[in-house]
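Take a look at these structures.
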Structure 1
Amino acid sequence: MVQLFRKRYIPNETVHLKDDEIVFQSEEMIITKWKTLKPRADISYGISAYFVNDGYKVSKMFNSSNQVVYWYCDIINTVKDADHESIIFEDLLVDVLVYENGLVKVLDLAELAEAFDMNLIAAETVSTALRSLDKLLEIIYTNQFPILQEYINQEFIN
């Protein structure tokens, strides 16, 4: 079974996602069900689709009453080990929130700049993050986001 990890730059940490349940896996996508790593008042659990080759992860976040709080999109870079026994998802800091009412918020662009200024990430990584963000926002703004949501909704029902 493949092991999943999340690497963050701020704070600098790598976390083994040992409790995440992989419910689907292909070369292009991994879908997981999970509970929050630390207790939170607003979010209890979720389901995520890692679009490995596209540079983003889309998550449907639920509260403890099983209501959708929002869709949370992380800009990521995927690193597979040579034997495909572990995958590290590098959090490239920029996030996009999509609310059920259609409101879209882009978060943490300043954090990306801060990481670059502190030499925590290379210019190439910043460029990759911005291109992935642009691709995701184009999907959202052209009303194609339901296509990404469908992977999660379909898997969550099963």
Structure 2
Amino acid sequence: MKVLYTGSFDPITAGHMDIINRISRNFEEVVVTVFNNIEKKYWFSIEERCEMVRQATKHLHNVSVDFTEGLVVEYCEKNNINMIVRGLRAVSDYEYELAISSINKHLNRNLETIFLVASPEYSFLSSSMVKDVAEHGGAFEDLVPAYVAQEIYKKLGRK
């Protein structure tokens, strides 16, 4: 079965990678799709984010990376995907993700969403937190894949 894991991945974190690694062990094909959320300001372009996800997942042979704008439902219909996996860190994530999965189900009755609870060591982690820590000179390297840490340093003009 083919599943979709979506996010803005600005940048991809160790928490995202935990979810991707776990679903790649349980599904035949995982499509990680980078979406733009019009409510967010991005550090990295969609192309840069896709490359970071590609680099982070290159060891997973059943994972592919794509990007799109528009509705997740439309992407799933075009790519013959009937299952979305979403990670949950806290109750607040559940409320947001439940609303999104409900509208997706309304738009496509065949589309299912599975919620995967974050591993405890990543339950606090978000891309926003990584950027905040990095901007303020804190240690963030263990919160992202190595390639991503290098890209963050470049973005901040540091080595």
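Bear in mind these aren't lab numbers, they're just calculated from the coordinates by the rules spelled out. Because the structure is predicted, anything quoted here is derived from the model rather than measured. Cβ atoms are built from the backbone, for glycine too; each structure is taken alone.
To test your reading of the models, identify which of 1, 2 gives 18.0 for mean count of other Cβ atoms within 10 Å over residues 18-25 when calculated.
Details: 1: 13.1; 2: 18.0.
Computing mean count of other Cβ atoms within 10 Å over residues 18-25 on every structure in 1, 2 gives 18.0 only for 2.
Hey, FRET efficiency 1/(1 + (r/R0)^6) of positions 122 and 146 (r between Cβ atoms, R0 = 30 Å, to 0.05) derived from one of 1, 2 reads 0.30; which structure?
Details: 1: 0.30; 2: 0.95.
Of the options listed, only 1 reproduces it.
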Notebook entry, point to check: If we compute Kirkwood radius over Cα pairs in Å, for residues 34-97 alone for structures 1, 2, which one ends up with the highest value?
Noted result: 2
Margin query: Given a value of 22, 20, 16 for semi-axes √(5λ) of the Cα gyration tensor in Å, calculated from one of 1, 2, which structure does it belong to?
Written below: 1
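Taking FRET efficiency 1/(1 + (r/R0)^6) of positions 74 and 130 (r between Cβ atoms, R0 = 25 Å, to 0.05) as the quantity of interest, name the structure among 1, 2 where it is greatest. Show your work: numbers first, answer last.
Working: 1: 0.95; 2: 0.25.
Greatest value across 1, 2: structure 1.
Which one of 1, 2 has relative contact order in percent (Cα under 8 Å, 6 or more apart), as calculated from the coordinates, equal to 19?
Details: 1: 19; 2: 30.
Matching structure: 1.
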Next item on the list: Given a value of -8500 for helix-only ellipticity at 222 nm (-39500 (n - 2.57) for each DSSP H run of 4 or more, over all residues; to 500), point me to the structure among 1, 2 it was derived from.
Entry: 1
